[in-house]
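What follows draws every value from the coordinates through simple rules; no lab data is involved. Because the structure is predicted, anything quoted here is derived from the model rather than measured.
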Structure I
């Protein structure tokens, strides 16, 4: 999938993945890959800065945990993040509906005179 296609939607995707529960960074990347059937294979250089941005915004909280002897930062959705995700979903439905009028299966070419 083209990186430009994701522009403006990455934060919403990360929030949606974290809605299911707390995850460490690599698990978030893997969840995106699995849920998208491999179409979203994001590098750590894209994912971690976005997670830090979401944390600064108060949408995600992080904490350090030891897993199998390794320190891992785990991220989880905050109440503000849940509200932001609800807003993102509403915005997505509106955007998708509008674009679908032009690109969807029922879209019709304009009538020319």
Structure II
């Protein structure tokens, strides 16, 4: 099973990524913005991806993925919860990249892509 340490190593390949905490749980940030965080004692991770990407993943494998919404005065989309024991390293690598791109400043993404 992929662990959060594995995810941290994958994310280290993206510029300005740092380990942090979010709501008292380990997370990863880019320029101060959280793009993924661990949950449920390491069994799941929430990736900050776009709503379309999350909806497609849930439609494809609802037992593996779940949309995450914050319940407040209005419902706010947060990201995609992933059951780590049900996905492989390639899919996690893809999700880390999507989440980093979703939260990183456009100039940082452009500089990374120009490479």
- line: Note: P(r) over Cα pairs in 5 Å bins from 0, in percent at 2, 12, 23, 26, 20, 11, 5, 1, 0, derived from one of structures I, II, originates from structure II
- prompt: Here helix-only ellipticity at 222 nm (-39500 (n - 2.57) for each DSSP H run of 4 or more, over all residues; to 500) was calculated and came to -11000; which of the structures I, II was it taken from?
  reply: II
message: For percent of Cα pairs over 16 Å apart, for residues 10-57 alone, which structure out of I, II has the highest calculated value?
response: II
